[in-house]
1. With Cα Rg over 2.2 N^0.38 Å coming out at 1.70, pick the structure among P, Q it was computed from.
2. Check the numbers for mean count of other Cβ atoms within 10 Å over residues 89-96 across P, Q and tell me which is largest.
3. If you work out relative contact order in percent (Cα under 8 Å, 6 or more apart) for P, Q, which one comes out largest?
4. Determine which structure produced the value 1.7 for distance in nm of label points 7 Å out along Cα→Cβ at positions 113 and 129, calculated from the coordinates; the candidates are P, Q.
5. For distance in nm of label points 7 Å out along Cα→Cβ at positions 49 and 73, which structure out of P, Q has the highest calculated value?
6. If helix-only ellipticity at 222 nm (-39500 (n - 2.57) for each DSSP H run of 4 or more, over all residues; to 500) computes to -500, which of P, Q did it come from?
Structure P
């Protein structure tokens, strides 16, 4: 059973500290249980896998109608979270956590919390969501937004063409 810890910085973000069982054959980790997050009735409707080479930065993304649950199955990633909910007591606060093989943890990301990661090694991220992909609900914030001032630990990340076009917070209205 995982230990569930709520973020002390961004309300609604939760970390599932997972327990790995290993022997000479390999390793077993229970990575998700719906009951770990009882405050939100949600149905996992889609699970995705993202493979990234070291130095790739994905994000920041956020949604109006979707929660995410992340688990890094291979490698290590630095996850950045930013509260972009204008009515939140932690509006514009950020949090960084490293997850992966050495830190077996799942991350529950509520609606309105921008999220992204930089791959510190080659890495595989699996993530489950409670809505099917909807491009209209895939919003972005520039990875290097000065208002958020996220300490990614990289200066020249590898970005997708889409993420290169993400706007700074001052250039759009959150709704």
Structure Q
């Protein structure tokens, strides 16, 4: 009978072993929690920059397909909006008049990270060319793959800010 009781004791888990396993799991959960928080921050910045890039590209395509000037504005550090030049009807006058021109549905859009932009309105002509060139940046503590957009007369490219302490310009936005 003594032999059977020794075999049964070997199959169990001691309290010390259980505490060690729980401590290891706790350490892993805390470490992964911090990693997940950083990943989530990167994802949000990248997602917002990609959505803004898509909105810029769609604005350009709409201006060409409708043969009407479109405007992309960043009125605050955390929002942007798009207008269709409809005043005077039907084709507008090429000047942004927020109270009279048509703001597209779903706008203004807000972003969580503060945007840096040289200012002014980005204008898309009926031929798809762009005026008021520059770079839109989202300086952030995270290290996303995409956090800036370079706007040239005929191109809109996403990139990564090379120097977080640098300026928001095309030289500091490395296009990928």
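Just so it is clear, none of the values below were taken in a lab; they were calculated from the coordinates. These numbers were taken from a predicted model, which means no experiment stands behind them. Cβ atoms are built from the backbone, for glycine too; each structure is taken alone.
1. Values: P: 1.00; Q: 1.70.
Working through the options, I get structure Q.
2. Details: P: 15.8; Q: 13.2.
When mean count of other Cβ atoms within 10 Å over residues 89-96 is calculated for P, Q, structure P comes out on top.
3. Working: P: 29; Q: 18.
That would be structure P.
4. Values: P: 1.7; Q: 3.3.
The read-out comes from structure P.
5. Numbers: P: 0.5; Q: 2.6.
The structure with the largest value is Q.
6. Values: P: -500; Q: -12500.
Checking each candidate, the match is P.
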